[in-house]
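The numbers here are math on the coordinates, done by the rules we state, and not lab data. Owing to the predicted nature of the structure, the values given are computational and were not obtained by experimental measurement. Cβ atoms are built from the backbone, for glycine too; each structure is taken alone.
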Structure P
Amino acid sequence: MGNAELDIIDGADYVNHYKNLKILHCNNQIKELQTILRDRETSRSDFKFSADRLIRLVIEESLNQLPFTDCKVKTPTNSIYDGLKYKSGNCGVSIVRSGEAMEQGLRDCCRSIRIGKILVESDADTHEAKVVYARFPEDIAQRHVLLMYPIMSTGNTVSKAVTVLKEHKVKEENIILSNLFCTPAAVQTVLESFPKLKMLTSEVHPVAPNHFGQKYFGTD
């Protein structure tokens, strides 16, 4: 399926075509947050507040993609409750710099989770994505990884980051990409290159809000 076709199909068609793509159900709250983040008149304080809310929603749903195991707990009344708990061995990796905006949302949900970082820059001449810096937990090969990057226009940066994770022996099926906004071209680039990777986003749209990082960190 080419990019032109992807530009005009709706969310349900994306999910049907790419089995490992999950798009948040677009209720009125999520649509309002997306609108605020795209509005050029939004103040930085309102932008950051709304971005943090949307990040939290995306992170919460991303955590649902992690593996759980059954467990039993005893309640204060000495009853036994059949519940669930995360399997051990999860971590986050943010793609610097905009991915760092999602770190606090992950920590708010998982207080003790370890977070690595990776910096990918484009070569000024060739525009090829190059890894400048990477720091991961030593045992990352045994972990499920939440890869955090809020805006994807081409998918090249994320593709390079995934390649580096795989070079560190992380299984492709153990990588969950947490994203806020992505273009159809980015969906195609990432999921056709890494079909076992799981991707979660709030919206697929031909125009990505590429001002996100500058507005969030106040460098616009």
Structure Q
Amino acid sequence: MGTLELLLKSHAKNQLPLNSNVGKNWGNNGNFMTGRNWVRPLSGGTGVQQSTIPVGGVDNWEDKEHPFFTEIAPLPMGMDVATALYLLINRVDKKGKVSFDTTTQRLHIDWNESHTKKMRENADYFIRKMNRANGGTRSHFLFKNGFGPNICYHPLGGCVLGEATTQYGKLKDHENLFILDGSLIPGTIGVNPFVTIVAITEYCIENLIRQNEFD
């Protein structure tokens, strides 16, 4: 998001030349939060020994109707709170667009409930299936009646590789300006994206090194 703010703000205020694809194909990596109350853990209760770092997950990508991956993100309360939190990672079928609002001097993201409709359906399906399997209820008091569509751990896109940039991350319409971060990925990747971001960055840097060797 910092890359998009720098580029779009510079374009709006100082006429920095920008390719028309900058700001497009943005997504939240399908991030959608939900939770369950009165769960029946195997031992110890939820919140007793866990941390917020997800160490387990539920892979449901093979389901054609409800494809997603869910990270289990417990609440580290130090006591049994009988509540389980989950971060669903979904496909982003409808991408958003980022622009710079000169009135508010802030980024504006074209993103609403229509972008997260399928994510909500997947979250509802997941909670119902989990509750049927081992008890519990949807955590109605969390988020918006148990559904958190306004969560974004993994913002992606806006300077997509091969669209706003070349295949090696060089911003189009510029000779020496490179993008090397999550904005290269078009909106969704299906998992936590940090390893992929590092891999793409190394790929782009290695190409830049090769070019300099032959210049």
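Among candidates P, Q, the computation of relative contact order in percent (Cα under 8 Å, 6 or more apart) that gave 23 used structure P. When volume of the Cα convex hull per residue in Å³, for residues 24-135 alone is calculated for each of P, Q, the greatest value falls to P.
When distance in nm of label points 7 Å out along Cα→Cβ at positions 112 and 184 is computed across structures P, Q, the figure 3.4 traces back to Q.
To which of P, Q does the computed value 1.6 (distance in nm of label points 7 Å out along Cα→Cβ at positions 16 and 176) belong? Matching structure: Q. With respect to mean count of other Cβ atoms within 10 Å over residues 32-39, the largest value across structures P, Q is given by Q. As an exercise: P(r) over Cα pairs in 5 Å bins from 0, in percent, calculated from one structure in P, Q, equals 1, 7, 13, 16, 15, 13, 11, 9, 7, 5, 2, 1, 0. Which structure is it? Derived from the structure labelled Q.
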